[in-house]
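The data blocks that follow each hold one structure.
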Structure P
Amino acid sequence: MEGVDLELGKPTDGPVARYLNRRVSRRITYLIVRNNLAVTPNQVSLVSFLLALLSSYLYLAKLPAIAGVLVQLSSIVDGVDGELARVRGLQSRRGAFLDSVLDRYADVAIVVSAALYSTQLLGFWVVPVALLALAGDLLVSYVHLRGEHDLGVHPALVGRVPAVASRDVRLFVVFLASLAEPLVPGSLGYSLVVLATLTHSYSALKVVQLFKLGEG
């Protein structure tokens, strides 16, 4: 990709972003830059957010497989805004703030709609699980934020456990479960159990590691 730095990823990328999403998002970024399209990083953030909202609507419309594809597409596009900002020198705190807020709203919309869909198949127990998944989702983001702000290090770079609960991984879990849902009804609901377990376990581990780091 002539004219565009191929190393557009970040050291804090989760495994899905590093080995899958970036392969696609870099090409999207390259096309935008090569064709000199008047697209801003903030506009890309908004597109990613709207894709997530559309996916949540499709869960409610009982089209989980299509919704899951849009969830993954939203995750991929979410990497383009940062890449585009780095290539064009448009990085800003305001843009990072907007992207982070939109991501949180998108995550809430996806989990809530997936839970509402799954409740019809699996029963009310999905609701408290979804609440735990949402809490874990927000907790991972908060632990990452406070680690950087208070200790000057991103938690994903501390210890031997990589960013296995990062947003790219969480959305990929939902994506896979959504594809499986038509063949194995209930997969989407049980993916919320996976999310709740993964996020809270990861957050607890990173809090311990960061606390020890802070003592040093």
Structure Q
Amino acid sequence: MRLLLVEDDASLAAGMVRALKREGFAVSHVIDGKHAILFCKTDHPDIIILDLGLPDMDGLDVLKQIRRFDIKIQVLILTARDSLDEKVAGLDKGADDYLTKPFELDELLARLRVLERRIGSARSSEIEIGPVVIDTAEHRVKLSGNLIPLSKREYMLLKTLMESAGIIQARAKLEGRLYSDGEEVASNVIEVHIHNLRKKLGSGFIHTIRDVGYLVKKT
């Protein structure tokens, strides 16, 4: 699950990034609205945690511009603005949830889990290609009806490929879906994950496009 944190408080952001990584999120962090908008336009994160008091523009204006892209992103506003009017304004402009500072980490994580489930239910719960079925709501994969155990990153990689069936996925883009910004990643890490998936799903399900990336073909 790709998450964008938009927060200009460096110490708070550092702690949140560490906590979110521990929970398995691939986290990117920006400190202002301009970079948040650009990131959403080009990288399409699944969830955004958005501060409103940004140094270059109001977070509500960032939210307004993001919603113009017509891409499905869950937005959690995280701010010190705690008045009812502020909450209503945030939700009216397209936020999916609103949490005020100071906050408890457990509550933030609980709300993120709700947004994750919402993403799963908003999409078709199952994606079926050939003998492989992935249930995005239950995070389960079956091959010819048999449950296949996958690691979290193997699951996310397979999900990305199957959701984009017929479209070549570059290695760099796949790394961006699985790993946080600044996280040390071995040069062959995607190849290792692909190798493991092929051992579990069969060698012909994921195709290598030489010097470009990987592809799951539509049936």
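For which of the structures P, Q does the calculation of mean count of other Cβ atoms within 10 Å over residues 59-66 return 20.6? That value comes from structure Q. Can you tell which of P, Q yields 2.7 when distance in nm of label points 7 Å out along Cα→Cβ at positions 43 and 75 is derived from it? The value was obtained from structure P. Comparing relative contact order in percent (Cα under 8 Å, 6 or more apart) across P, Q, which structure shows the greatest value? Largest one: structure P. Of the structures labelled P, Q, which one yields 0.30 when FRET efficiency 1/(1 + (r/R0)^6) of positions 51 and 139 (r between Cβ atoms, R0 = 25 Å, to 0.05) is computed from its coordinates? It must be structure Q, since only it matches. Taking FRET efficiency 1/(1 + (r/R0)^6) of positions 67 and 147 (r between Cβ atoms, R0 = 30 Å, to 0.05) as the criterion, the top structure among P, Q is P, with the largest value. Computing distance in nm of label points 7 Å out along Cα→Cβ at positions 115 and 203 gives 1.3 for which of P, Q? Considering all the candidates, the number was obtained from P. Have a look at P, Q and say which one yields -13000 for helix-only ellipticity at 222 nm (-39500 (n - 2.57) for each DSSP H run of 4 or more, over all residues; to 500), as calculated. Source structure: Q.
Rule-based calculations on the coordinates, nothing more; no lab input. Here the structure is a predicted model, which is why all the values come from computation and not from measurement. Cβ atoms are built from the backbone, for glycine too; each structure is taken alone.
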